[in-house]
Structures are given as structure tokens and as C-alpha cells.
Structure 1
Amino acid sequence: MLRSESLTQTYISGGRPLTVLNDITFTLERGGFLAIVGPSGSGKTTLLGLLAGLDRPTGGAIHLDGVDLGRLSEDDRARLRAEKVGFVFQSFQLIPTLTARENVQVPLELRGEPAEARASELLERVGLGDRGHHYPAQLSGGEQQRVALARAFSIRPQILFADEPTGNLDAKTGATIIDLMVALNRELGTTLVLVTHDLDLASKAHRTIRLSDGRIVEDTGAPA
């Protein structure tokens with residue numbers, strides 16, 4: 001489902017090159033659940049953005065569902081993301097002027113698909129069936145993240161990328177969000193790639209890659 005080959009990312013800082021990622025190589029099978037961990041500044045979020053096709057690497061290659069992202073135009077990468085990729089962020093990124101149900105409907109409406117029934121079904125699935133008419137400001141942080149999760153899964157993505165999805169939540173609420181992601185991974189077969197500082201949450205993944213100074217220093221649960 002996802003393959004990274006000798007991935008490198010270098011930026012120019014103060015007139016000098018700064019290598020953020022160096023020779024990142026791994027393969028993730030379809031339906032897998034990968035946690036990427038490491039200290040701040042280790043390159044986790046940069047790696048996630050590259051894997052999702054949000055940015056281009058300075059070296060190496062990324063294959064998503066058999067497609068070499070480096071060979072695609074920006075428009076084609078955006079189209080691939082819209083068709084196959086879901087996102088969940090630490091900051092929720094809900095549209096404040098839309099209700100919970102309307103937020104979940106947005107990706108479906110952009111694809112011209114029936115939206116209302118699917119949105120209601122997903123809100124029920126994440127325990128918010130009675131909150132669909134509420135606006136984000138009327139919801140708790142945990143409820144907003146559950147709406148964001150329902151929105152991400154609305155298009156039945158083949159792969160979901162999550163960047164610190166529990167970072168703004170207390171431990172109990174964060175565990176609930178991860179449990180929902182695990183359940184949806186199991187039920188829908190969606191491949192999950194999660195960046196987190198929380199090792200307890202990372203332990204729920206099938207596989208964990210630990211980064212340090214832009215390199216993989218540990219790969220736990222990798223196939224033999």
C-alpha cells in the first residue's frame with residue numbers, strides 16, 4: 001500500500017543545507033497500522049506530509065497504492081489524495097460555520113456522492129448521532145475530533161494519515177479516539193499511519209517506526 005525508498009528531505013536554512021530526513025526506507029502492507037514516534041524535531045511530521053503527497057522529497061521515492069508520487073503533477077497528486085486519502089489533525093480543522101453533520105458531508109459533496117445518510121451513519125458510529133446539528137464551538141475537543149474522524153472516513157479512504165490526533169485531548173478521550181481508529185481500521189480495512197508522542201497510543205499499532213535526527217533507529221513489528 002505504501003513504500004518509501006531512500007527518502008530524503010533537505011531544506012536550506014541560513015544559507016546552509018539542513019537534512020530533516022535521511023534514507024527513510026520501509027514498506028507498509030494494505031490494512032496495516034503504523035505508528036511513527038520520536039522526539040520533537042526528529043522529522044515525524046515532515047515524513048507524514050511526504051508520505052501523504054503534500055510535499056515533494058528532495059531525494060528518493062514514495063509509492064502510494066502502486067503509484068510513484070514523484071511522477072505526478074500537483075493536480076494529479078491532489079486528485080489521488082481526494083480519492084484515496086483521509087487526514088486527521090491535532091487541531092481538528094473543522095469548518096466553524098458548518099454543523100457537525102455538514103462537516104462530515106463536505107468530502108462526499110465534493111465528490112458528487114449522496115452525503116446526508118452517510119454522514120448520519122458515521123456520526124452514529126463515533127457516538128455523536130445526537131450532536132449532528134451542533135457547531136464545532138458547541139462541541140468538546142473530544143467530540144470535535146470524533147467529527148474529524150467521521151469526516152476522514154466518509155469517503156472510505158484506502159489510507160488515513162493522522163498527525164498527533166490526540167495531542168489536544170486528555171488521556172482518556174485520546175484513548176477513545178485511538179480505539180475508534182483501530183475499530184475503523186479493522187472494519188473497513190483502511191491502512192493507518194499515525195504520528196504521535198504518546199507511546200501508550202503507539203503500542204496499539206501493528207508496527208512502530210522510531211525516528212531520531214531524521215533517521216529510522218528502530219522498526220518494531222516490521223515483516224520478516
Structure 2
Amino acid sequence: MNSDPIAALQPILTSDLARPYVVAQLGQSLDGRIATPTGASKYINGPAALDFLHRLRASVDAVVVGIGTVLADDPLLTVRRVPGRNPSRVIIDPNGRLPKQAKCLSDGSTDVYVVSSKENYDSGEVRTLRVAAGPEGMDPGQIVNTLFTSGFRRILIEGGANTVSRFLAAGAVDRLYLLVAPLLLGSGQPGLVMPPIDRLEEALRPQTRCYSLGDGDVLFDCCFRS
């Protein structure tokens with residue numbers, strides 16, 4: 001196993017990117033669960049995995065989460081565990097459900113954007129980025145392009161599992177970090193849920209490296225595009 005996944009990523013993130021580079025991350029149990037049936041999920045992964053996530057946030061321009069993650073976990077989306085700057089926060093919120101008391105709106109340490117097909121939020125604290133919605137909702141590729149034209153070249157899709165799955169299925173992810181914790185939940189909310197395939201030839205087969213993060217957590221670094 002290699003020693004430092006962030007060091008392996010830096011040559012890409014520090015280059016002059018002519019197109020957006022999209023990283024996604026997901027933490028789960030050995031049996032592919034992100035939460036118990038009641039929704040309990042803090043903390044499946046250990047401290048070393050959290051440190052890695054905060055280092056990853058400090059390496060990107062924007063961190064993206066779905067509104068479901070905000071409502072369930074109320075994350076700050078900061079880099080408080082490591083040195084570095086906080087990325088801009090982007091919430092995918094098609095129906096204007098973002099609570100005004102959400103923690104990600106409270107500290108004023110960085111810009112906050114809402115991605116929606118409607119003009120939900122434009123205010124002093126939050127700016128709406130408009131993306132047209134089709135029959136399947138907003139297209140992940142269009143979301144990435146909108147973020148890129150707004151100045152965000154290094155983008156982290158942090159969660160939740162449904163958001164990461166949709167971006168991955170749409171081919172909008174360059175690299176996936178899958179953090180696997182050494183525990184078995186046996187039941188609960190699944191991690192990645194992709195469209196069904198008929199043949200193994202249709203499966204995604206990224207170039208993959210493994211890293212031991214400590215606390216028993218293992219990181220799978222899955223590269224879909226160099």
C-alpha cells in the first residue's frame with residue numbers, strides 16, 4: 001500500500017486545468033453501508049479518515065453536497081481538522097429546502113452557493129446557480145459545467161451516497177475515494193447504488209490504488225480519468 005493519497009493527487013490539482021477535475025468521496029462499512037436503518041452514521045469511519053477528508057476539502061475550490069446530507073447531518077464543510085482554507089460550499093437543492101439555520105450558512109468563512117432550477121436563494125449570504133431540470137432532475141454534467149464557468153476547477157462531491165452515485169453514473173467523476181471502515185452493519189442504508197447492468201463487461205473498472213489510513217480504515221483511490 002502507498003503512503004499518501006493527497007500527495008498523489010496534488011500534481012493534478014495544482015496544474016493549470018483546462019477542464020474541471022471532479023473528485024468524489026464516500027465512507028462506508030465493509031458491507032457497503034453508510035448508515036444504520038435508523039440513519040445513524042457518525043462516525044462509521046475513524047479519525048484518520050476524517051483527517052483525510054478535511055485535507056481533501058483543503059485541496060479543492062468547492063465542496064458539493066446534496067440537500068439530503070444537509071438535512072440529515074447538518075455539516076459545516078470546513079477544514080477545521082487540518083491547516084488550509086475552507087472551500088466554497090455548494091448545496092444541490094432543487095426544491096428550496098435549505099434551512100436558514102443550517103451550519104454551513106452560519107460562520108461566514110466562505111461563499112455558499114445553491115444549485116437549483118429555480119431562483120431560490122439569491123441573497124447576501126447565498127447565491128443561486130441555475131441549472132435546468134429534465135425528467136431525471138438536474139444533470140450532474142451540467143452542474144459540473146456550471147460550477148466550472150463560475151470559477152471552480154477543482155470540485156469535491158462529498159455526499160451523500162445518492163448524490164455521489166448520480167454523478168458517478170453520469171460519468172461526471174474523474175476520481176472516487178472510497179473509505180472503508182472495519183465494521184459490519186448487516187443492514188441499513190446502502191452506499192453506491194448504480195443503474196443495473198447485464199454483463200460484467202459493462203462494469204466500471206477504474207485504475208485503483210489502496211492506502212491504509214490507520215484505525216483499520218482502508219482508502220480505495222479509484223481513478224476513472226487521468
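Quick note: the coordinates plus some simple rules give every number you see, no bench work behind them. Values in this document were obtained by computation on a predicted structure and should not be read as measured data. Cβ atoms are built from the backbone, for glycine too; each structure is taken alone.
Okay, here's what the table says:
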| quantity | calculated |
| --- | --- |
| At a computed 1.4 (distance in nm of label points 7 Å out along Cα→Cβ at positions 180 and 196), which of 1, 2 | 1 |
| Highest-scoring label, criterion being distance in nm of label points 7 Å out along Cα→Cβ at positions 52 and 132, among 1, 2 | 2 |
| Structure (1, 2) behind the derived value -6000 of helix-only ellipticity at 222 nm (-39500 (n - 2.57) for each DSSP H run of 4 or more, over all residues; to 500) | 2 |
| Identity of the structure behind 16.9, 50 (criterion: Rg and Dmax of the Cα atoms in Å, calculated), options 1, 2 | 2 |
| When distance in nm of label points 7 Å out along Cα→Cβ at positions 116 and 172 is computed for each of 1, 2, the largest belongs to | 1 |
